[in-house]
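For reference, the structures are reproduced in the following blocks.
FYI, it's all coordinate maths here, none of it is from the lab. No experiment lies behind these values; they were computed from the predicted model shown. Cβ atoms are built from the backbone, for glycine too; each structure is taken alone.
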Structure I
Amino acid sequence: MERRATMVKDLTAGQVVPLLLRFALPLFVSNALQAVYNVVDMVVVGNYIGKAGMSAVSIGGDLLHLLTFVAMGFCSAGQVIIARAVGEQRPEDIQKTIGTMFSFLLSVSAGIALVCFLLRNSLLSWLNTPAAARDYAMDYLVTCVCGLVFIYGYNIVSAILRGMGDSKRPFLFIAIAAILNMILDVLFVKYFHMEVFGAALATVIGQGVSFLASLVYLYRRRESFGFDFKARSFRIDKAAFRRLVALGVPMAIQAAAVNLSKIVLMSWINLFDVTYSALAGIFNKLNTMCGVISQSFTTAGSTMVGQNLGARKYKRVNQTLLTILIIGMGFGTLFSAVMLLWPAGVYGMFTPDPDVLAVAAVLTVPVILNFYGAATRSPSFSLINGSGRPRLNLAVAIIDGVISRIGLAALFGFALHWDCFGFWMGDALAGFMPLVIGGVFYLSGRWKNKE
């Protein structure tokens with residue numbers, strides 16, 4: 001295992017809190033940059049194009065998130081598999097998992113992109129896209145679909161590095177994408193007048209450069225972890241593929257279910273008018289921003305839990321989960337205070353449109369609930385993902401993504417006639433379901449046993 005020294009970080013020794021914070025900090029900055037450059041699209045378009053452009057970015061962005069469900073699920077699974085292989089000192093499994101991930105996921109991304117391009121008109125129709133935003137939404141969707149392979153590629157490399165305990169390099173690569181995207185956003189939209197197409201093109205270019213930079217880094221350090229990047233190394237290994245599928249399918253379904261439910265909610269919101277469609281974009285971006293802390297500690301926590309479960313260090317798992325919960329609740333309280341004390345400033349940074357700002361206060365309560373929901377999801381998913389329980393991930397997917405989110409939104413929005421406020425409240429309350437499922441799993445003690 002000499003070759004592990006330069007690429008693999010052991011998270012099973014040392015003080016838990018400093019180790020977790022050091023690992024999570026680059027992830028936090030990375031996710032923050034990613035959230036910022038996602039928000040920049042909305043801010044630039046909102047200020048220079050208007051609510052029709054905001055609606056288009058919201059619709060196109062939701063569709064794009066749905067299309068990445070395979071990457072999110074299988075890359076998270078690959079990260080956990082690699083982390084446990086590190087803890088159990090099985091370098092051959094690491095190498096086989098890497099080659100299998102690259103071949104399988106890049107092929108899937110190309111297939112999804114082709115299908116979505118062929119169905120582009122139907123997709124926008126199914127979403128009840130407002131007429132005023134349809135052309136803009138088409139530009140955004142088609143452009144981003146063409147760059148889907150870059151999103152998948154970056155997530156593969158990041159999963160490999162994070163599973164080995166390296167969170168700094170993924171941060172550097174996303175920083176490249178974020179800075180480039182922000183510069184090109186303003187350049188294309190404000191100065192070149194490329195409208196929504198310019199915002200989408202800026203995103204794709206940023207993602208492409210980030211993926212290529214991360215791939216070059218991995219290639220130059222290939223000897224450090226035994227993956228030589230030769231054609232034979234990309235052969236899909238049957239055993240590695242079975243492990244990846246066993247854990248990745250439930251995780252992918254989980255990601256797809258949550259994103260699909262948000263698509264359903266978006267289609268209901270679009271039944272009203274373009275103002276509420278634009279407002280939905282603000283709601284989604286605020287949720288993205290509040291999820292920065294949660295996603296960072298979920299990723300770090302999953303790796304730490306995975307490695308420590310592999311090493312059978314259960315006390316460290318408990319310390320990791322408690323630390324993540326305390327930090328998440330603290331930030332949730334801070335963000336909630338900002339929303340309550342300065343709502344006009346928060347909503348005003350997205351758009352000057354008076355129609356949108358006049359009804360923006362309807363978002364405040366659902367957004368605050370999402371802050372606390374994100375805080376509780378982080379330790380729950382750290383345990384669920386880190387323990388590698390595919391059936392539990394599937395249960396979360398069905399209960400959180402389908403039954404709770406769509407069911408509560410329909411109840412509040414249609415049955416109780418709360419309209420869009422009800423849809424957003426249903427979305428927010430469903431976010432607490434992972435806490436319920438994860439809490440029961442934790443109390444059962446079954447996470448200590450390898451499935």
Structure II
Amino acid sequence: MSPSPFEPLASTAPLIVYIDYKSPYAYLAKDPTYAIADELGVEIDWRPFTLDIPSYLGSARLDNEGRVVESKRSTSQWAMVKYAYRDARRYASMRGMVVRGTTKIWDSSLAGIGMLWAKEQGKGVLRAYSALVYERFWKRELDIEDIAVIEAVLGESGARVAGFRAYAAGQGRAVHEEIQRAAFDAGIFGVPTYVAGGEVFFGREHLPRIRWLLTGRRGAPPDVAYESSSSAGPVAGAREPLGLVIDFRSPYAYLAIGPSLAMADELGIAIDWQPFLGARWKTLAPASPHDDRGTRHRSFRAAYMERDVMRYAADRGLVLRALDRQSDSTLAALGLLWVKRASPSLAHEYVERVFEGYFGETLDIEDERAIRAVLAKIGAPVSGFETFVREEGRAELEQIQSDLREAGIFDAPTYRLGGESFVGRQHLPLIRRMLSGAGESAR
């Protein structure tokens with residue numbers, strides 16, 4: 001009787017988690033994921049998903065001092081990679097973890113096969129194996145491409161080692177490759193990826209919702225959130241505004257407005273709205289088996305992002321229509337700069353109305369008359385706006401874009417606080433703690 005085919009989105013366990021040992025974000029997800037499982041007494045089906053990073057993020061090689069000696073990455077790809085490591089190290093340091101940037105893109109498939117071997121020998125063995133591999137790899141103390149090293153870690157984790165080499169070359173490799181093929185074909189494109197309650201989630205920011213699903217959907221569904229920490233110190237200049245970089249075309253920026261304003265109101269913190277003309281939202285054609293891996297990856301990611309924003313928008317009763325419009329948000333951005341100059345207290349109302357109108361398809365953000373109407377409706381002056389749009393405002397906007405990109409800003413929403421940048425509303429728990437600590441120190 002032939003074995004049952006691998007089911008990438010189904011398991012006897014209530015929670016599936018795909019990870020890769022060369023992902024710092026998967027490393028950061030491990031402990032909080034285990035914490036939820038331990039608290040609720042649920043089983044986790046851990047699965048390896050070996051990232052093909054060059055296919056979607058380019059490739060690079062660094063020397064031991066961190067200098068780039070070979071690169072096939074664009075400027076925007078480098079901005080994303082550099083931010084990702086800064087962000088991972090930020091949260092790792094709060095938990096006493098070490099995350100050192102890698103000097104090359106590793107082939108982590110052997111470590112993934114080791115994971116399958118450990119998994120067959122019990123939950124305790126797998127947990128110990130993952131802990132050792134992650135900790136040592138991110139300290140640059142573990143060669144995950146060396147089978148002797150993986151054997152040693154398996155032995156240290158309590159696993160039987162005899163037979164592993166044959167398994168890694170034969171059955172284990174075949175099982176690993178089948179998981180990679182089936183998971184990718186099912187739309188899994190990154191790690192950590194969770195499957196719970198029939199839904200797919202990319203990133204540990206969804207753990208609050210996953211916990212909600214695993215506990216029977218009681219109460220209102222929670223928003224995305226990274227864990228915070230008491231080690232997040234106060235911010236110098238407690239009463240300084242919280243910078244919030246937005247693009248009026250970004251549904252993720254729209255989803256950030258409500259919780260950001262609520263936090264600012266509660267803490268008595270001003271928001272400095274900073275317009276950003278980022279990449280347009282992309283709705284790509286469905287992935288075809290005939291496309292190359294990079295094309296399929298981008299298609300899977302785009303489809304997931306659309307499902308994700310719709311999921312969280314529905315929770316809050318927000319309307320998101322026509323995400324694939326290729327609108328130019330320059331005029332809306334200029335309107336924001338005008339309000340900040342002429343009536344700064346009305347900036348938040350302008351932001352809310354423009355986002356609501358754009359995503360509700362009741363506002364053409366490319367129509368100057370429509371933007372003037374928004375200004376008039378909120379009580380902002382309109383005299384002089386036309387000249388501002390054509391002269392001083394446009395120069396100011398161009399300078400802001402240059403400054404933001406020079407600062408490494410590549411996406412919206414991005415929060416700016418205490419000299420640091422935070423991409424995404426999932427950082428609000430940490431930002432709240434930082435601002436609350438700053439406010440307490442000022443008082």
Structure III
Amino acid sequence: MTFRYYDAIITLQDILQINSVESAALTGYPFGKGVGKCLEYCLDLFTRLGFKTKNVDGYCGWAEIGEGELFGILVHLDVVPEGEGWSYPPFGAVIDKNRIYARGAIDDKGPFVACLYAVMQLIQKGYKPKKRLRFILGCDEESGWECIKRYMQTEEIPASGFAPDADFPVINCEKGVVYHTISFELPKGIDDIYGGDRANIVPNSAYCKVKSSDEIEQRAREMNVAYRKENDKLLLCAKGISAHGSRPEQGENALYKLFYCLGGKYQQFEKLYHVFAKDPEGAELNLKDEKSGKLTHNLGTCQIKNKKIVCELDIRFPISYNKDDITKILKKALDFEIQRGMFHDPLYLEEDHPLVQTLLQAYDEVMGNKIPSKPIAIGGGTYARALPVGVAFGPVLPNQHAPLHEKDEYISLEHFDLLTKIYYKAIKEICFYDG
């Protein structure tokens with residue numbers, strides 16, 4: 001079966017039109033039917049293209065071609081919730097002015113299809129694999145990585161590989177990731193509070209219904225938070241700008257605005273605002289190192305559960321620290337109930353490692369760079385850290401704004417074409433014989 005450029009674009013549109021936001025588990029679909037159907041579509045495509053495939057109980061899947069040592073390309077099919085304010089249907093995969101708009105276009109379905117198209121070009125040109133090249137298709141990357149945990153329990157682990165789920169030129173250093181739940185008793189006078197969809201998304205809206213207060217009104221005016229009175233109640237609605245939780249500085253956290261307003265009356269919210277918004281690089285969380293940079297954090301959700309205020313916090317910490325260090329710092333800074341949740345240890349691969357250097361050279365050759373590129377560190381967490389030797393490789397170019405986890409997420413056709421060229425060169429050097 002041939003796989004041309006037209007086929008690649010249609011394939012990308014097809015999988016973007018599948019709503020693969022994680023939902024309630026069903027029989028055979030541990031992350032919901034949408035994610036499961038997306039996995040089935042992709043595995044069926046790989047089978048028709050001549051790959052050996054396996055569906056790992058709906059948790060993940062893989063598709064393999066070639067012989068020899070196993071090399072992995074690790075991608076994820078799940079996406080974050082669509083959020084609000086889209087100019088295009090978030091699962092419409094509409095092409096407008098050479099851009100494909102859809103949730104998952106750049107994170108991570110577009111890069112996945114670019115890698116697939118690159119591999120198919122190599123095969124159709126007659127190049128022979130010198131390694132077993134395996135696509136690993138995750139289904140729970142945005143939530144808890146249960147997919148990769150399941151893969152590691154029963155499937156063969158590639159000796160090396162990359163994840164096209166971050167930045168170029170090459171990511172050889174990923175900060176540690178740790179989530180925490182922060183909770184405290186619901187203060188009297190607060191009837192409702194809600195903001196955010198996921199810990200790893202900067203919330204773009206937050207709402208609260210609270211007993212009327214002159215202090216809260218004054219702070220709402222200072223912060224430009226919309227409010228209105230209903231009898232003896234205040235209804236507050238804060239607006240922000242969404243962004244990926246690993247890059248909170250690119251967004252504007254609506255919950256922090258709400259906490260500032262409520263801090264005029266409630267010391268718990270004043271404390272949250274002080275630690276996470278007013279003084280984000282202050283003594284409590286001022287951690288950094290030379291290799292990976294500074295700690296970042298995103299308080300991504302807040303709601304009422306069982307008569308408690310419950311917040312979810314996403315922290316990306318430098319590689320010279322560990323999750324226990326972070327938990328201790330939080331407990332010292334906040335006299336609330338704190339529970340540690342999902343975490344990933346840091347990733348670091350030396351700059352002179354052959355995998356790093358091969359990928360850098362492929363990138364520089366396609367980009368026409370005269371000065372050799374250097375690998376970089378990020379706060380994002382990719383599947384690469386699940387491998388004994390792994391890095392993240394693209395798809396975001398230096399100084400490119402890519403709307404990951406934002407409204408109107410898109411990938412341009414020019415960007416898709418460039419990705420294909422870079423992945424073609426890199427995969428050819430690593431996994432295929434010359435000639």
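Assign the value 0.65, calculated as FRET efficiency 1/(1 + (r/R0)^6) of positions 181 and 261 (r between Cβ atoms, R0 = 30 Å, to 0.05), to the correct structure from I, II, III. It would help to have the intermediate numbers written out before the result.
On the way: I: 0.65; II: 0.10; III: 0.85.
Comparing all candidates, it corresponds to I.
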Given 15.9 for mean count of other Cβ atoms within 10 Å over residues 157-164, calculated: source structure among I, II, III:
II
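If mean count of other Cβ atoms within 10 Å over residues 117-124 computes to 20.6, which of I, II, III did it come from? Walk me through the numbers before you get to the answer.
Numbers: I: 14.2; II: 17.2; III: 20.6.
For mean count of other Cβ atoms within 10 Å over residues 117-124, the value 20.6 is produced by structure III.
Have a look at I, II, III and say which one yields -15500 for helix-only ellipticity at 222 nm (-39500 (n - 2.57) for each DSSP H run of 4 or more, over all residues; to 500), as calculated.
Values: I: -26000; II: -15500; III: -8500.
The read-out comes from structure II.
Given a value of 22.4 for mean count of other Cβ atoms within 10 Å over residues 293-300, point me to the structure among I, II, III it was derived from.
Working: I: 27.0; II: 18.1; III: 22.4.
Source structure: III.
If mean projected area of the Cα convex hull in nm² is calculated from each of I, II, III, which structure is the one that comes out at 23.9? It would help to have the intermediate numbers written out before the result.
Working: I: 19.6; II: 23.9; III: 21.6.
Attributed to the structure labelled II.
Looking at distance in nm of label points 7 Å out along Cα→Cβ at positions 101 and 421, point out which structure of I, II, III has the largest value.
Values: I: 4.5; II: 1.4; III: 2.7.
Sorting by distance in nm of label points 7 Å out along Cα→Cβ at positions 101 and 421 in descending order puts I first.
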